[in-house]
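Enquirer: There are structures below to look over.
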Structure I
Amino acid sequence: MKNKSFKIAPSILAADLLNLEKEVKQAQKFGAYRISVDVMDGNFVPDITFGPNLVSQLKKILDIDIEVHLMVNNPESKINSFNQAGADVLTFHYESVNDSIEKIIAEIKNVNCRVGLAINPDTEVNEIQKYLPDLDEVTVMTVVPGKGGQKLIQSCLLKVEKLVEIRTKLNLNYLIQIDGGVKKENIQSVIKSGADIAVAGTSVFNNESVEYNMKSLLNSL
């Protein structure tokens, strides 16, 4: 049975950067909810990836939203540049913040972006519970952040169930996204956990066509 409310957000971390325009347009055409851009600074995670200029270029060619996932230290320093580039959602990591979480949430809302908070596999939901009423989204990392192609950590889906429980109990409205290791073989367990969105990297961008991969994922819902 198809789950029409569940959404796929392809991550360009796995895309062919020499053919990026073609690949993201294909993802959009064949049902992507939005595009996820992983921003890595070489400190919070080992790799270094994309900057605001890429986001602004993507905004010129896409009609769907762009989530900027800040895998960086001091994420507050990146808010204005990525907002100006056209990010629709700014997600930052609970573990990356030395300053006030509340302050960063307020700063993101102040520039009219939706705000997401991500938690790593070793962070528990109770550590972020007090922030939930102020969030538009929560991203549960189901792999260790920083590298594509990892296997989904099934135990992390228990956090999704907890977030669903809290959302219902407190009548909150945040969306729940999972990020890492999603493929057609495990997407039913992701849906069953109660997640609303799944970031998909290598399951969308690989040796097969984006059309084939998007259709395979969506047909697995």
Structure II
Amino acid sequence: MSLPEHVAIIMDGNGRWAERRGLSRLEGHRRGADSVRTITRAARALGIKRLTLYAFSEQNWGRPVLEVNGLMHLLKDYLLNEREEILTNGIRLEAIGRLERLPDMVRETLDELRAASSHNTDMVLCLALSYGAREEMTYAVQRIAERVRRGDLNPDQIDEHVLASELDTVDADLIIRTSGEQRLSNFLLWQSAYAEFYFTDALWPDFGKAELQEALAVYARRNRRFGLVA
């Protein structure tokens, strides 16, 4: 079976999962963290080389303060609890987004684990945190403009490769979104240009190894033409 090298997932539906069971939204996020663990293990076992998870968007800062604070504590707990498994299983942790906006307690834990896992090569686990694709592209253009201002880059040299080199991550092969929604929600807008999309009604806490395998099977049956004739 043809496997995508880079799988990116919009993890959606924690709140709805909890509400349908009469639980708090935070409990839904806790169960969502369990799914992160399950899918990371499954992706590595299946041979996926890069897994990017849309964990917290720039727009999520606008949620109720109690929910945001709960999410930040869950993130820190996840990083601490998964540290040993990440390190012993050859996983390199990366993160993209406006990481400076994260609370110190989270950013310090994240930075430590990124550094500790930096030499691992089996799989990359990339967390999109305080991330927005429009913001990512805006900052990329600003960095290119600064290179031009310094005289390090001629405007005539600017092409899609220059812009891509300033972005936070590489192109995605497969983008999965859970919960039945069918939109990107400001996620990997540039990197999704030729990605395959897979939408499932499963809510994120219900998305497990079997659901991931089904998404990969659908991907394998598709003919990726990259704008060319089949």
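Enquirer: Which structure, out of I, II, was helix-only ellipticity at 222 nm (-39500 (n - 2.57) for each DSSP H run of 4 or more, over all residues; to 500) derived from, given a value of -14500?
Expert: II
Enquirer: If you don't mind, there's one more thing I want to ask. Out of I, II, which has the highest value for distance in nm of label points 7 Å out along Cα→Cβ at positions 25 and 81?
Expert: Largest value of distance in nm of label points 7 Å out along Cα→Cβ at positions 25 and 81: I.
Enquirer: State the single structure among I, II that was used to calculate distance in nm of label points 7 Å out along Cα→Cβ at positions 89 and 209, giving 2.8.
Expert: Clearly, the read-out refers to I.
Enquirer: Please compute FRET efficiency 1/(1 + (r/R0)^6) of positions 33 and 73 (r between Cβ atoms, R0 = 25 Å, to 0.05) for structures I, II and give me the label with the greatest value.
Expert: Largest calculated value belongs to II.
Enquirer: Relative contact order in percent (Cα under 8 Å, 6 or more apart) computed as 22: which structure among I, II? Mind showing how you got there, number by number?
Expert: Working: I: 22; II: 29.
Going label by label, the one that fits is I.
Enquirer: Consider the structures I, II: one of them gives 18.1, 60 for Rg and Dmax of the Cα atoms in Å as calculated from the coordinates. Say which.
Expert: II
Enquirer: Given a value of 11.5, 36 for Rg and Dmax of the Cα atoms in Å, for residues 57-120 alone, point me to the structure among I, II it was derived from.
Expert: I
Enquirer: To continue, here is another question. For distance in nm of label points 7 Å out along Cα→Cβ at positions 9 and 49, find whichever of I, II sits highest and give me its label.
Expert: With respect to distance in nm of label points 7 Å out along Cα→Cβ at positions 9 and 49, the highest-scoring structure among I, II is II.
Enquirer: When distance in nm of label points 7 Å out along Cα→Cβ at positions 105 and 169 is computed for each of I, II, which one produces 1.7?
Expert: That value comes from structure I.
Computed from the coordinates by the stated procedures, all read-outs in this text should not be read as laboratory data. Quantities reported herein were computed from a predicted structural model and do not represent experimental measurements. Cβ atoms are built from the backbone, for glycine too; each structure is taken alone.
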